[in-house]
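Colleague: Multiple structures are listed underneath, in structure tokens.
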Structure 1
Amino acid sequence: MEKNYLEYIGKFLGETPEMKPVPTQLKPCFQPDASIRACVFDVYGTLMISDSGDIEESVITTANMKTALDAAGIVLTRRNPESVDVLSEMLESFKREVALVHQRDKAEDKPYPEIDILSVWERIIVDHSNKNNLIVNGSLCIKCFTFVFEVLSNRIYPMPGMREVITHLAERQMPLGIVSNAQFYTPVILNYFMNGSVSESELVPPFDEELTIFSYQFKRSKPDSYLFEMLKVSCHKKYGIYPDEILFVGNDMFRDVYPAHLAGLKTVLFAGDMKSLRMRDDRTELKSITPDFIITDLRQVLKIIV
């Protein structure tokens, strides 16, 4: 696995079954806006179809865990039914660890802490290796396990028009960015489906490195305004672009439209997939917030940016 990790991941992603978005009842509402000078996207539920609709709503099971352990070459030393008990214990440990990190790291200036999922699984797997429940052959085995387990728990596939829209905007030399709740495997997935390459690089051409913000890098998740403030600073410093010249596209009213609106960006609610559309009608923060545009197909972005 140490030598074949990326090769295996490429094969794994290449076998991803095709997925199609489920149409919503919302009607598109947009018009050309010649003032847009940069375009920034969310990933899960926007650029990528997400089976659960969101990276944080994955369905985690011991069956997927066993499949991921096998794929990574991590051996369960105990046999059924004891192996089932080990898997269940690992899953419960994962849930507790995530809850603990969120509780421990939450602060007034950090209201939405983000976990580093690889670190969480490393601690759990090393612990069970020390207990002689698992045999692990190198750190890349843990990385492979985490990657496979997460993708099995939340199947993904490119949203229709994803490559077409990004390629077209890049050819027009439009600065492109990402602000997304994400983990280490997110840029790997994007690079594969966008560029056909398998790499551990966090760079995802043609997105600008300085405008690409993944939540796990900063231990903060949307709707934390900190991520959008970083984007604003980078856009102005590098391109002289002001907030109201940035178009942000996302599928979640609270995690995408709300913080982008507060940061002064122009907002697009992507309502192209029923599984991922999040209107969040119960959030009082949204009572006076409306997106600048609503689209039901990513390609409609090209009708806004003229």
Structure 2
Amino acid sequence: MQNITTAVIQQIMTPDKSVNLAKSKQFVAEAAHSGAQLVLLPELHATRYFCQWETPDNFSLAEPLEGFTAQQLSQWAAEFKIILIGSIFEKRAAGIYHNTALVFNAEGQRVGFYRKMHIPHDPGFYEKYYFTPGENSLGFSPISVGPLKLGVLVCWDQWFPEAARIMALKGAQLLLYPTAIGWDIHDTAQQQQRQTDAWTTIQRSHAVANHLPVLVANRCGFEEDPTHTLAGTQFWGHSFIAGPQGELLQQADAKTEQILLAEIELTQTETLRRIWPYFRDRRIDAYDGLLQRYFDAP
């Protein structure tokens, strides 16, 4: 496979799961009819972002790997004959839950899944309460869909260059980040711009450092905290598709539900690595310090 037409979905979520899934299906259908061969949905797209608050009641939202949302994704992939990447709140066992991305091929078969490895815990993003980190046995391993290798990661993983690099070293041809990230509504315009620029820059840098295209699907819209402990989150959208030198091929705005489409030339990765051979010149003999847990005190 030399070229692939990709699509990223930016979506507003409601409190009604059936509404969210129906809307996702509509976007997936439109993307497929526009020529997309691979479609990426946002993180935890079946529900509102429930990690704004901590309550045991929210664990009832979780589903097994073969649950209802997964079945819907499988059907859509087969119906529209696309590679589809979706996201679920996975119930693995009693008391063990994951934030999991699922990959389906064009026949609707689940060909792999990735359990989020880096779990944040900040005001409005209380994910450590809900999610067990993915296990090392799965780790940062590309998921094969026929000849294509996908480096699927999830949201907070996008801030860690180590995750992207390992995926690249293991042969990933695309990096994909389903995401749910936004602003505190009290953030100033300047703070919002700084945060969004940082978020875009770090992911474009993964493209540059590894010569890999990057696809990022974020939600948009305001979601309140029903406990009224926090002001709620304005998800900042700005989903994008970047080429293997970090060039923005498509980018969404902050507020609009939309589909981004871009054709990716997969052979460009090898061409660029011949000119800028970062992998050849890595000094892995000098990188032991990366395994330190903490910085040395000054």
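Colleague: Figure out for me which of the structures 1, 2 the number 33, 55, 12, 0 belongs to, where P(r) over Cα pairs in 20 Å bins from 0, in percent was derived from the coordinates.
Modeller: Numbers: 1: 33, 55, 12, 0; 2: 35, 58, 6.
Structure of origin is 1.
Colleague: When distance in nm of label points 7 Å out along Cα→Cβ at positions 124 and 180 is calculated for each of the structures 1, 2, which structure yields the highest value?
Modeller: 1
Colleague: Figure out for me which of the structures 1, 2 the number -7500 belongs to, where helix-only ellipticity at 222 nm (-39500 (n - 2.57) for each DSSP H run of 4 or more, over all residues; to 500) was derived from the coordinates.
Modeller: Among 1, 2, the structure yielding -7500 for helix-only ellipticity at 222 nm (-39500 (n - 2.57) for each DSSP H run of 4 or more, over all residues; to 500) is 2.
Colleague: From 1, 2, which structure was distance in nm of label points 7 Å out along Cα→Cβ at positions 84 and 212 = 2.4 calculated on?
Modeller: 2
Colleague: While we're looking at this one, here's another question. Tell me which structure, out of 1, 2, gives 18, 46, 25, 11, 1 once P(r) over Cα pairs in 10 Å bins from 0, in percent, for residues 28-99 alone is calculated.
Modeller: Checking each candidate, the match is 2.
Colleague: From 1, 2, which structure was FRET efficiency 1/(1 + (r/R0)^6) of positions 12 and 236 (r between Cβ atoms, R0 = 25 Å, to 0.05) = 0.05 calculated on?
Modeller: Numbers: 1: 0.05; 2: 1.00.
Clearly, the read-out refers to 1.
Colleague: Once relative contact order in percent (Cα under 8 Å, 6 or more apart) is calculated for every structure in 1, 2, which label goes with the largest value?
Modeller: On the way: 1: 30; 2: 20.
That would be structure 1.
Colleague: Identify the structure, out of 1, 2, from whose coordinates distance in nm of label points 7 Å out along Cα→Cβ at positions 148 and 284 was calculated to give 4.8.
Modeller: The correct label is 1.
Throughout, read-outs are computed from the coordinates displayed, never taken from laboratory work. Bear in mind that the values here come from a model prediction, so they are computed numbers and not experimental data. Cβ atoms are built from the backbone, for glycine too; each structure is taken alone.
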